[in-house]
Structure 1
Amino acid sequence: MAQFDIYENLGAGKSKYPFFMDIQNPLFERLNERVVIPLTSIDNLKAIKQLHPSIEVSGQHYLVMTNLLTSISMQELRHQPVINAGSVRDEVVAAMDLLVLGI
């Protein structure tokens, strides 16, 4: 599992949040849970640009819902990632800084 990999959400909430972004550092791969951020369609809400970076996945635009940061069982991410979103790393880290530190 690589940091910033994006996985399809196979759970009940997949209609609203079709993907998860794994943001957990590889140093903690032995834990049974992964820290993830759900992604939602850019059409689902008006984004706060600094808090909700956008990313293209499979030809569609999604918002990284930083304020919905959560953890899920590694079992839910046992399938192959769709894409790696390392290209938006700086934006995601800045959004987390804004959410947690207000900067």
Structure 2
Amino acid sequence: MTSQAIKNKVEDAISDHAIIVFSKSHCPYCNSTKKTFKEFNQEIHVVELDQCEDGAEQQAYLKTKTGQGTVPNIFIHKTHIGGNSDLQQLKEKGELRNLFR
């Protein structure tokens, strides 16, 4: 896939889903993120990068887009939230629920 095709794929996924998590299936931080969204009864779209043929390319594009090369890489309503520690910080401050609206 070309770099433009990867960009389009990632950007379309971000646009198409209210909450999207770019994840890896074996990652404990990713599992914590998924659990947090479940606690808030939020449906999320998960892209398991380690199970995608072009997962490394998607992750490289996300690093270019966000400056974050790690997973989970979380977007809520097209806004980059960051990783699991950022999500947990929003939860602890009581600010996470407001982002779902």
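Out of 1, 2, which has the highest value for mean count of other Cβ atoms within 10 Å over residues 8-15?
Details: 1: 12.2; 2: 15.0.
Between 1, 2, the highest calculated value is found for 2.
Of the structures labelled 1, 2, which one yields -15000 when helix-only ellipticity at 222 nm (-39500 (n - 2.57) for each DSSP H run of 4 or more, over all residues; to 500) is computed from its coordinates? Answer by label: 2.
When mean count of other Cβ atoms within 10 Å over residues 24-31 is calculated for each of the structures 1, 2, which structure yields the highest value? Intermediate values should be presented prior to the final figure.
Details: 1: 10.0; 2: 15.1.
Largest calculated value belongs to 2.
Read-outs throughout are calculated quantities, based only on the coordinates presented, and are distinct from any laboratory measurement. Bear in mind the structure is a predicted one, so any value in this text is a computation, not a measurement. Cβ atoms are built from the backbone, for glycine too; each structure is taken alone.
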